[in-house]
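Pasting the structures here.
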Structure 1
Amino acid sequence: MSDQQGTAGQGGGNPFAELDAGRPAWDALGAFVPAPQPQIPGQPGGALSGLRFAAKDIFDIAGYVTGCGNPDWARSHPPAQAHAPVVETLLQAGAELAGKTITDELAYSLNGQNFHYGTPTNVNAPGRIPGGSSSGSAAAVAGGLVDFALGSDTGGSIRIPASYCGIFGLRPTHGRISLEGVMPLAPSFDTVGWFARDAETLARVGGVLLGGVAGEAGRWRRLLLAEDAFALAVPDAVAALAPLVERLEQRLTPAEKITAAEGSLDDWMWRFRHIQAREIMASHGAWIAETRPTFGPESQERFDWAAGITEAQAAPAREAREGFTARLADLLGDDALLCLPAAPGIAPRCESGAEELKAHRSAVLNLTSIAGLARLPQVSLPLARVAGCPLGLSLIAPAGADEDLLAFAEAFCATEERLDL
């Protein structure tokens, strides 16, 4: 692992040297788990034949421990008995599995800096974090190690790495793709998503995982612009995305400016976090209490915070969530796309301080909690750059419209060039 890989180059010497010895020789990016890798050929002749993919290390692969980004988790769990169905589906469709990629600890972060295994290299923004928790999957796709990769998205773990690493990513409608054989985090938000370097491959994978129904790019008639979401982006990001919004308007209609949330997006972010915290502790609280795992400082602080959230805090948030979901469904109807920044700005630098990263994470969650709370599909399109670094434009579609969202993204990106500011 090189100095560009965040924590690996700090403190004189390489604290991950032993891990490096266990990495695949072809993984120069520190994207894959430092352990024996499952390399499984796909069935010949399938829809994804010729494509190579990776799976975030929260997906079960038969015969291998699902490590979930934490050595104590890996130590205390046996090898998986079967592939997660989503992995099996990809293999049956002809895709070749290259291996398992690094995740933040128990997938509970948006930074992509794993205390135990290091920070995968973001090749499109050197010296900057890849985003998490699907950090290794995003880094592997951006760096050309695989054609596409599985990740998960609970609070933004597909959408944020996609924006930071300059690749395409989809968080699907909640419940569209089976979570069987995938480590849960917060089940009412958890989704299986994926990354690709081009919109065509993103849609091709979607054609397999979403049931094989062809999408209709022409379904969309209206464009909504989330003014409260754009207000959270830094000025350079707003300027870089503006020409892309104009081109969307040329494809659809002049944007109708709306607020995505009644009240402050920050208030909705805290509702998201309170619900998520209760679900996380329901999923992992007993294991944490029994095992007393060693977490990195950032992860430990976050799990400690989650353990302190009460049902009295989460219950009203759950009730409010249903009103939020209904309002967005009404705004979108069956023919509108909601446009917003995928992230408030480009990826922070790897050496950013803890408080800076915490503040940035809050701004990120203000954006990502919109689709999360409303259970909606959202795609990140890597069409802008600021100061030489990637920035994504994002589109949210009505629930269940994943195929049509992917078809529109493919058609739109076929004629768009990436814009630099």
Structure 2
Amino acid sequence: MSISNIDSLIKAMRSFGAVNILCKPLAENDNTKQQIYLGGSFEVLKQLPFSELRSDPGVKRQNFKASLNFYWLNEDAQVEKATGAQLILYPDYPEVRLSGFLRGCSIAPSKLLQPVPREARLHNNGTDGRHLILGVTEDKKIIAYLAPAGSAISNAVSKKIHGGDYKLSGVLYFITKTNLIDSRSILLARLREIHQAGLHQSRRLNKQGVPIAYTAQNGGGYTLEALLGIKPNGDAAPDFMGWEVKAYSGSRITLMTPEPDSGYYGKNGVESFVRKYGRQLPDDVLYFTGTHKVGIPCASSGQTLLIDGFDSKNGKILNVDGGIHLTDEKGNISAGWTFNGLITHWSRKHAAAAYVPYAKAPAIPPEFHYKSPVLLGEETEFPLFLAAMNRGEVIFDPASKVEQASTAKSRVKARSQFRVTLKKLSGLYKKFEAVDLDE
């Protein structure tokens, strides 16, 4: 197979497993020296698969880095890995750039990605006709192809972009149609069917994807997931075609439940944390709970939630080694969440989210009716989460416990919840709307 036009390029990328194919029109300053610009926000993190973030504080411009499973595709439909490819997130701007994309790859288009001397620039650092095509596979590979300026592929892509055929998300255009714009319609159509069907008996899917009865009273979320074909999992990936789906029945919504990765909890685990800081309840139970808001000591736990390294006035991360800290009465960090882990989780899981209200009918097993309207949040960024937390709108509301605590058969439940009230949910997204399922 040789690649000579856009159809043969898409066919080649499909043959290597690409399910989404995106395009970035390149500018003169997209090169090996200045890196390839991928946007003035962290939005691109929802589109490109990456490894866990790692902080790099010891440089002139603090940043986060994430390695990519990145391959170049050439005109002969051969692929080879670029071993040094990575994303660099600069939180002070903020912006994201692609770096190290030629390293270790003999078929990479090196000549087309060299810096342009200032005196030779023709486009004032604007787009110069080159197009970077990126195919994303289900197993989290990125297949890259660079179409030179004036080539048949670049000409075809330019025509499609200017004609409005390719939808823009951030700085990337979707060449294929398996994107959030289409999945939004599919999700809403399915939720409309579920809503109009009335009551649904409580259920969940097992590991094989088979529905089984679920008799506990907290089955609203499991049942909705089962109706959508979503298996219960702890993966930090969206639930349904790029959308995170959350069912809710009250005024407070759980956003995420990441386990602490620093402080006493991060070092010693949930059981040691609850035994050290939890309170004794009847029936031999130790429990750690309380409504924790930034800067306000919690009456029930005596601990205070703080954000280290975030400029709330400008909405920027100033210290990449910072994070969210829960501190005890002596100022020790009892539990902490590094920015690294939280950015990864938030960017992947909450880039697009659907919040579905439901009511529970008094039956055994329970039955649930999924109501209207559905709330859709899109285009979020992690600094919006931190800003909402700083305003006291997002709280830490844990429910970790140790049962049969004095016995050798103690049972441990970890529950580190970050929650928000329904009225403040919209502040976490740049685009937020209520969709009536009855229309």
Structure 3
Amino acid sequence: MGLITKCVAIVLVGVSALAVAEEGDRDSWRDRTSFSGTVEAEWGIETTTGDTQKFEIQILPEWNFDLTDNLALTMIGRIRVDAIDDLEPGRPNQGEIAWPSRRWLIGDPLELELREFYVETSVGETYLTLGKQQVVWGQADGLKVLDVVNPQDFREFVLDDFEDSRIPLWTVNAEIPIKALTLQLLWIPDLTYHNIPEFDATYAFESNVPTAPPFIPFAINDFDRPNNPLKDSDVGARLSAFVGGWDLTLNYFYHYDDTPVVRRGFGLTELGFGIVAQPGYERTHLIGGTFSNAFGDLTLRGEVGYSTNKFQATENLLDRDGVVETGELAYVLGFDWFGFSETFVSLQLFQSVLTDDSDGLLRDRVETNLSLNLQRDFMNDSLIAEALWVHNINHSDGFIRPKISYEWRSDTKVWAGFDIFYGSEQGLFGQYDRRDRAVLGIEWSF
């Protein structure tokens, strides 16, 4: 357990003891405590080979303690076992994850994780959430623009629900009302970044990855990652308001980009003098905002963000370090339609534009994605048929996810679906064209 985790645990235990002492016998401990959770099992079968891609069971217990009338503690754990162990073969080194946020790996298939651990309280009119938590910015489905406060676990690429794929961080989160506005301030000393699958994993990244010319020795150094929780911490602010029917936010985030920058140079490898890659992380400023409004059965929503100091890989061999520094403007525009009974239709346009158009960039200067989400409820909402389609205009690749779920009982849900990729191997989605799978799952709530 890391030093920060120990300190936070000691403080929270001390606060809890004081709170219980102050409350005395007014309420019993049982009355102020609740325990719930879910047990979920999912089986994934690759349609091209018939092989099992995953056979996973996860238990998510949640404890809630009302320590006082003004102090609540929440703890959420995760016990996960995958009998196949292809999504993260062996025992991943978790090099992108700070020590206080790492999972406890028991053998190859089994892991334990403290997903969230935070207290909620108010000081005057300020509402505080302190501890390991998720902070959700943005309103997009399927892909992200502003929802970048928490890094993402890519063990299943983008197929996992955002709530499950976000990596919770140790965070100080304050929400301050200012007349008709609400100001959210974030301080994040947790030096954790995207969990990138290793080269032998099922969803290892293959497209837009720089490679060395044939017959030239190649090596990758260990990550050069920030190591000072104070100096290298992230900070953010969001101002939100409701004006004339519009939900509006203005967002700012000063952070290390969670995607590593891989610079290349020359040096000694095991096979002699060759190309050496050095992955690391770079600071960026993100400024943007969100908007949404309902017009009858139509809801219009969107978000936009501009990031400075983004680094893109280049194939230009004359480039000194193999990356180009650029700014990036990204936005999403969404239209949600509720005009049909028991039916939801959502269309989204995503676009990312780089300010630099240097020769040799591994990605296009303008990248455009479209998404269509359809959902129909049957049998008093106990049976739900849905499908998500995401398509990239540049490479004509994408994925389709049809799914049917049935609430068998109030505490039990079953589902079946497909995750189908298509397109060029050079595309972000097409690289997984041979990873199509059928999924069967069941979830029990307690």
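No value in this document is a laboratory result; all are computed from the given coordinates. Just so we're clear, the structure is a prediction, and the values are computed from it rather than from any experiment. Cβ atoms are built from the backbone, for glycine too; each structure is taken alone.
Observations
- Origin of the value 1.09, where Cα Rg over 2.2 N^0.38 Å was derived from one of 1, 2, 3: 2
- Label whose coordinates, when Rg and Dmax of the Cα atoms in Å, for residues 172-339 alone is calculated, return 20.5, 60 (choices 1, 2, 3): 2
- Among 1, 2, 3, structure where FRET efficiency 1/(1 + (r/R0)^6) of positions 244 and 364 (r between Cβ atoms, R0 = 35 Å, to 0.05) as derived comes to 0.95: 1
- Structure from which -5500 was derived, helix-only ellipticity at 222 nm (-39500 (n - 2.57) for each DSSP H run of 4 or more, over all residues; to 500), options 1, 2, 3: 2
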